[in-house]
Structure P
Amino acid sequence: MSMRIEVEAGINGCVLITDSYESELKCLTQHSLAFLEQQTDRCMPRTLILSDSDATDYHLICNDVNRAVTDNLLQEVIFVGSKFISYKTSFCFDNKCFYETLSDFLQSDFFKRVSNQTILVKVAPKYDVSMILNRLRLLVHDTVLEIDFNALHKNVSYFRSKLQPNTKLMCMVKASAYGSGSVEVSRALQYWNADYLAVAFVDEGVELRQDGIKMPILVLDPSVDALERIVEYRLEPEIYSFRILKAMLETLRRLGIKDYPVHIKFDTGMHRAGFEKEDINELISLLNESPEIKVVSVFSHLVGSDEERFDAFSMSQIEYFRFCATRLEQHLAYPIMKHILNSSGIERFSPYQFDMVRLGIGLWGISCMGERLWNVCSLKTKISQIRNVKQGDTIGYSRNGIVSHNSKIALLPLGYADGIDRRLGNGKLSVWINGRPYPTIGNVCMDLMMIDITDAQDVKEGDEVMVFGSSQPLSVVAHLLGTIPYEVLTSIAPRVRRVYFDE
């Protein structure tokens, strides 16, 4: 295991955090507890599983653990190892358990009673931590989508460097944060002081609220039937038509609420949703006679800000938007935020950032300017089996994988049910093992795919395989499919285990 902190979904509604930094445990406070604060809400109980280590300063670790419990960062601590037993009286809190061996702990009732809490595991290399993790993980699967929070933070910083100090940052976390996991990504963005989050549908916003996200959340496509839930969970709807505006007003009047925050959308050329210039007078009249609503922002969406050939049209959109936003603000009794730039707009049209920008695919390291941003998501798996196939045999369904000479084939436990498009079979995609590419062979199956490793000298069962990541960018896979990175990311199935880490 690399030297890093990971977080993933645990059993029974738990959040599982694994800290593999330094076996001597000296960085418990510096790294582990800071990451714990970032990724969990204090309303959720927290348990630390801590093993002894040959290099541990036990007086120091006793002080750190006692302080963490006193500060309410931890509610329970489980100690594994005989050395901790000799320090039992040094821990001045009640909710603690001591186990002399890992086997003793694995046979305890902890795994049956644990639920709806955060579990921080910090175990020295001399113990087999996988025996603990495999009991606590929600998904035990060799295929994993890794999300690098350090890279994500660097990408946020890159786009922030394009902004004026007072420009606010809205981050898009719709579609489960583009397939990466909206709750975990949103917790990190909240910790890094983003100003707003945006989701597509009400249910996505409700999930974030239920998991402790407190920052403002814009709902881009609020349905009329879900407006009461928007109010209940303090979400802020996009108002893009008179129908949704009137339905929102009826809901607020029924609930007796005034000054509820909403966001007005203008259609400046996308022709997807929004008011038009001709609607402004009626919109102003309705807003001024409706104290139930307070407009927080007015915004629009650029159609082709990533391509130079659309620059003239992008500028016409910006000017159209400026006219509509200014006209609206002039007839309201309070100032409103204005925003039109998306990720590529931030890079190419930064002088028109107005009061806020919306950062989407740029979070994941995609730059329309060709900037070398940081790779955030890596899809990895492990070789399940290696076998020899004779010349003339075929591989997979429909006998498409024809073997022209005696070959060695590796079986990977992922397929189109995991989000691997069938068009990537038969040699179109190469995956990376130990720094070298190997092509697919045969059709991609529902749960499996095969690769040709005939020329490999150092490949064995259990080796890690990278589909996309640092060795092969996500954009390469998207290009092979004739699509965009958004589609590849959002196609990764929920059954693929998500692991979030900070190195």
Structure Q
Amino acid sequence: MAYDAIIIGAGHNGLVAANYLAKAGRKVLVLERRGIAGGQLVTESFGDGFGADSLHASAQLRLDIVRDLGLNLPAVSARSPYVCQLGDGKRLTIDPDPARAQAAIREFSTRDAERWPEFLAFMDRAAAFLDAAYRTPMPRLPHFAPVREGLPLAGLLWKLRRLGGRDMFRVVRAMSMSAEEFTDNWFESDALRAAIAALAIHGVTLGPMSAGTGFTLMHNWLNRGGLAHQSIAGGVGRIAAALIAALKARGGEVRTSVEVQSVIVDRQRATGVRLANGEEIPAPLILSAADPRHTLLKLVGAAELPPEFVWQAQSIKLRGCVAKVHVQTNGQHGLPEGTLAVAPSIRYLERAYDAAKYGEISKEPYLEVTTSSSTNERNIVSMHFQFAPYALRNLDWNAANSIVGQRAVDTLHAHCPGFKASVKRMHVITPRDLESTYGLSEGDLNHGQLILDQIFFMRPLPGWSKHATPVDGLFLCGSGVHGGGGISGASGRNAAQAIIKDLR
């Protein structure tokens, strides 16, 4: 065979896994359906002079991945303010400098300002513990090897214990709490609580009153490194370019505009892939960076899997509800520097979520807005739009595309008068586009909702948290497995390390 391993999908996790395998001496081939590699980490043009980071305003791989792979990453900007629009022209500007943030918070609550430094310290410790959890292989429950799997878990529990009795209790308790309950335990100002709760629901089909958004707050805080984005010189696509360059330097290959139609299975073992053009490429190892449901039910097929496993795979909850709206302006949009959240109150965020529960596009959505474009010009405005459910009740997405764009512009204009007059061109990416163009089933950015019954040893499925599948030689390395969700590269790293360990 010409290749030791084939990776399906050139997203960040697939490229991270490919680099680890190539570093271990394996001959690796990465296959990407689109004409551009990078998956969710792409910076692309939507017209002359109209370029943007398509899906994510920022990204940062885990530091151990950058170190292990020796990546030459682009420079990131200094952390910018996080600005929460409150209505009636009011804003809460949370500066990365704690003293300045305290001064702004004090206008709403003296007590909250005093607690802010303690909250920051707690969130950083909680995120560090979660990062350690994502590096720890999860046991394949109900099967459990006390020595091989027990020792890593014991190490993780020791890290939890080292947080101290008070913070250990806070971390464990917060995971199952709603963002509303969690922020209520810390602060009294609804403005500050809403600003924090907005990050908790970012990218997930949950409202701030949903159980488990305490966990997603810690998860998003870890991936982002705090509340606000850090823009990347040249755009997030530069991260994907660095991963590709590192892979090629190690002898790996990346082929774009190549769609994998199926995984070839012979006697319950993956032996290669079949492309849409009929070409077959053999390899003893197949890693899929696509979401688990697509990989198992479409690329492999139910006929090659145990019936109970098929039922479990069909039950993976996706339910995307995010759209992206990119606007080219004349530069006179009047928006502040940094990350701007339209999240006036927790009740506002919950009402926005209510629309998605009934298959409707929110009339007053939660928006997160950035003005840093791929060319570092401030004329491009990118809006993360929640909630626009993949499964609409009374509309189809061909008709609803313009509705999302109009509601995004109207909502932002209501908080920032003058914005609408600055708009020149617009490009809308709907949940249907996320599926058809970017390969995200049901438009789910996380390859599976980050909810309490789909995290840790239950991700992607109970009993299958160690990247293996019922098909020998086929492994999962995308965001839908343990460590995934958002941009970190953790699941790609974990999959490759587990495979390398088994091979040794």
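A short reminder: the numbers here are calculations on the coordinates, not readings from a lab. All values derive from a computational prediction rather than experimental measurement. Cβ atoms are built from the backbone, for glycine too; each structure is taken alone.
Quick notes on this one:
- If semi-axes √(5λ) of the Cα gyration tensor in Å, for residues 98-385 alone is computed and equals 38, 28, 21, the structure in P, Q: Q
- Entry that produces 2.6 once distance in nm of label points 7 Å out along Cα→Cβ at positions 50 and 234 is calculated, selected from P, Q: Q
- When Cα extents along the principal axes in Å is computed across structures P, Q, the figure 74, 70, 39 traces back to P.
- Which of P, Q yields -11500 [helix-only ellipticity at 222 nm (-39500 (n - 2.57) for each DSSP H run of 4 or more, over all residues; to 500), calculated]: Q
- At a computed 20.2 (mean count of other Cβ atoms within 10 Å over residues 202-209), which of P, Q: P
- For 15 (relative contact order in percent (Cα under 8 Å, 6 or more apart), calculated) the corresponding structure among P, Q: P
- Entry that produces 12.2 once mean count of other Cβ atoms within 10 Å over residues 274-281 is calculated, selected from P, Q: Q
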